[in-house]
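Presented below are the structures under discussion, each in the form of C-alpha cells.
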Structure P
C-alpha cells in the first residue's frame with residue numbers, strides 16, 4: 001500500500017489494489033462511484049463498519065524497513081490502520097462462532113474534502129457500530145475529536161506608493177490588527193486543556209500588489225478547532241458578527257469573510273459494549289492499561305457521527321505526532337498487534353451483541369436501545 005502513492009484525489013490505483021486484496025481474503029468487494037473501495041463479509045448478525053482512508057497528504061517518502069520500523073507516506077496516517085482492518089476483519093470473521101456483518105471501507109479525500117465519507121453516509125441500511133482507522137497507538141482508543149471551521153478572509157484597502165505609506169492604509173497591517181483582536185476574542189491556545197478550548201492559527205497569508213506599493217489586498221486562511229462544549233455554527237455566527245462589527249467601525253478597510261467546513265466536535269461514549277470489547281482485546285493481546293484519548297484534530301468520524309447515532313471510536317497503530325511529517329513510520333510489531341486486536345475484538349462484539357439482543361431487535365428498537 002505504501003508503494004502506491006495516493007495523495008488526496010489520486011486514490012484510484014490504490015483502490016484497485018485493495019479491491020483485489022479484499023477479494024483474496026474472501027470479501028465481496030467493489031469500488032463505488034465516489035472512488036471508495038468497499039469490502040463485505042457475512043450477511044447476518046450485528047452490522048459493523050470498519051472505515052479507513054486511502055489518501056495521504058502530498059509528499060513522497062521512500063518506502064523502507066529499518067529494524068522494527070516501516071517508513072513511507074501514509075504508514076501512520078493511515079494506511080497501516082486500513083490494512084489492519086482488512087486482515088483483522090478476515091481473521092475475526094473466521095474465529096467468530098456467531099454471525100457478523102462486516103463492511104470494510106477505504107474512503108477517498110479524508111485529508112481534504114471528505115468526499116468519500118459523505119458518499120458512504122448515503123448508505124441506506126444503518127450500521128450498529130463503527131470503528132475508524134486512525135493512529136491511536138495500539139494500546140489506546142480515541143473517543144473524542146474536536147470540531148473545525150475553515151475561514152478565508154480578504155482585506156481590501158486603497159493602495160498608495162510605498163515611499164509615502166502614511167498616506168494610505170495597508171491591507172496587510174489591517175489583517176494583522178484583525179488577527180490580534182480575533183485571538184483575544186475567540187482563541188485560548190494557552191489553555192491547559194487544548195481539547196476543551198477553542199484553538200486556531202493562521203495557515204496562510206498573502207498580499208497582492210507591485211513591490212513599490214502599499215498592499216491593497218491581503219488574504220488570510222485560518223483553521224479553527226472547536227470543543228464539544230460549542231457548536232460550530234454558533235462559533236461561525238459569532239465570528240461573522242465580530243468581523244462585520246470591525247468592518248463597520250473601520251471605514252479604511254473592507255473585510256470579506258468566507259466560512260467553510262463547519263464540523264461539530266465528536267465525543268463518544270466510553271462505556272459502550274464496543275469500547276469494552278476493544279479494551280478487553282487490547283489487554284488480551286498487549287496487556288497493560290488501555291488509555292481513552294481525546295484528540296485536537298478533526299476527522300471523518302465527526303461527519304459520520306452526525307449521520308448515524310451509534311457507538312463509534314477510532315483505533316489504529318502508529319503515533320499521531322508523526323502524521324504528515326517527513327519521518328513518518330510505523331512499528332511493524334505494533335501493526336501486527338493491532339491486527340490481532342481486531343481479530344479478538346470482533347468475535348467479542350458479536351457475543352456482547354447477542355447477549356444484549358441488539359441483533360434480533362428491529363432497527364427502530366435498536367436505535368432506541370443504543371441511545
Structure Q
C-alpha cells in the first residue's frame with residue numbers, strides 16, 4: 001500500500017531528510033524559532049488560505065492552439081527547467097475554507113507545474129484540505145514544489161496554524177528551532193482520511209514489466225505528466241491509497257518510454273467507455289477485476305523540416321501527445337539527430353511503428369529557446385498516417 005502524493009513527500013522528507021530530488025534551499029535568514037519561521041512564510045506570500053481542491057485542469061498551448069498554428073517547441077526539459085510562459089501547467093481551483101491573507105473569496109485558482117522533478121510543480125489531491133501559500137499578482141498566483149504549506153493534518157503545520165489563527169504560541173513554538181515531525185502520527189491521520197483501491201490486472205498475452213502502471217485518475221482532474229500510479233505485482237495485483245473521490249483506472253504498458261498497451265477499467269480501450277470507481281474515507285474497494293483487451297496498433301511516419309541553418313549537430317524530439325486516454329500526456333517520443341551545417345532547410349525522417357488507436361497532437365521539441373513548431377492533429381484509427389512538422393526560429 002502506498003500513500004497519495006499529497007502526504008508522500010511529507011513523510012519521505014520526515015523519515016529521510018534530504019532525499020527529495022528537488023533542492024529548494026534555505027530561507028535566507030537565521031531561523032531562531034518556529035514562530036518566527038511562521039511569520040516569515042506568511043509575510044513572503046501574496047495569499048495564504050486553507051482550501052480544498054475541487055478541479056484540476058491542464059493549460060498548454062499544445063492543446064489550446066488550433067491545428068496548423070505555430071506553438072513553442074521549447075516547453076520543458078529536466079536540464080532547462082519549466083517554462084511558465086509556454087510550458088504545460090496546472091490550474092488548481094480551490095474551495096476556500098478559511099483565508100488569512102489576500103482575501104480569497106469562496107473560490108480561488110492557483111497555478112503550478114506539471115511535475116516536481118524541476119521544482120515547478122506541487123501535486124494536489126482533490127477533496128484533501130491544504131494550507132496554501134501562493135505568490136504573484138492576484139490574476140496569476142503560483143505555487144511550486146518549494147512553496148510552504150501542505151496537507152492540513154500534518155503535525156509540521158501546527159505552529160504555522162497557531163500563528164495564522166492568532167492563537168497563543170506553545171513552548172515548542174518559541175524554543176530554539178529544530179525541524180521535527182511526528183511521521184507515525186501523520187501517517188495514521190492521513191490513512192484515516194483516505195481510501196484504498198485494490199484489484200488485479202489480467203494482462204492476457206502481455207508479460208509483467210517494470211514499465212507497466214495502473215494510474216488513478218480523479219474525475220476532478222490530475223497532472224497528465226505525473227498521475228498517481230501503482231506498480232502491479234508479477235501476478236497483476238495492485239493496492240493503492242488515494243484521496244476520497246471518484247476515479248478512472250488506467251493501465252499502461254511501455255517499452256523504451258513508448259506506450260505499447262493501454263486500457264481502462266473494467267477492460268475497455270477508450271476513456272468514454274470506462275467505469276468510475278468511488279472510494280470514501282476509511283473505505284477499501286477491493287476485488288476489482290481489470291482485464292486488458294487485445295491491442296491493435298498502426299504506424300505514424302513523417303518528416304521534420306528545419307527552416308534555420310543554426311541547428312547543427314543537435315537532437316530534436318518528435319512527440320505524439322495523447323488527446324484521448326490521458327489528455328496532454330506524451331505517449332510516444334523519438335529523437336532525431338541533426339548533423340552538419342547547411343544554409344538551406346534540412347529534412348529528417350521519423351517513424352513510430354506501433355501506435356495505439358486514438359487522437360494525438362504531433363509536434364517537435366527543440367533544444368534551446370526561441371524555436372517554434374507546427375501543431376498537427378492526427379487520428380490514428382485504421383491505417384498509417386504521414387505528417388510534416390516544421391521547425392523554425394521566432
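Quick note: the coordinates plus some simple rules give every number you see, no bench work behind them. Fair warning: this is a prediction, and the values are worked out from it, not measured in the lab. Cβ atoms are built from the backbone, for glycine too; each structure is taken alone.
Looking at structures P, Q, which one was P(r) over Cα pairs in 10 Å bins from 0, in percent, for residues 48-263 alone calculated from, given that it came out as 7, 23, 25, 21, 14, 7, 2, 1, 0? Intermediate results must be reported in sequence, preceding the final value.
Numbers: P: 7, 23, 25, 21, 14, 7, 2, 1, 0; Q: 7, 26, 33, 23, 9, 2, 0.
Value 7, 23, 25, 21, 14, 7, 2, 1, 0 for P(r) over Cα pairs in 10 Å bins from 0, in percent, for residues 48-263 alone corresponds to P out of P, Q.
Each of P, Q could give helix-only ellipticity at 222 nm (-39500 (n - 2.57) for each DSSP H run of 4 or more, over all residues; to 500), but the derived value -3500 comes from Q. When mean count of other Cβ atoms within 10 Å over residues 104-111 is computed across structures P, Q, the figure 27.8 traces back to P. When relative contact order in percent (Cα under 8 Å, 6 or more apart) is computed across structures P, Q, the figure 25 traces back to P. Given a computed value of 20.4 for mean count of other Cβ atoms within 10 Å over residues 272-279, which structure among P, Q does it belong to? Only structure P yields this read-out.
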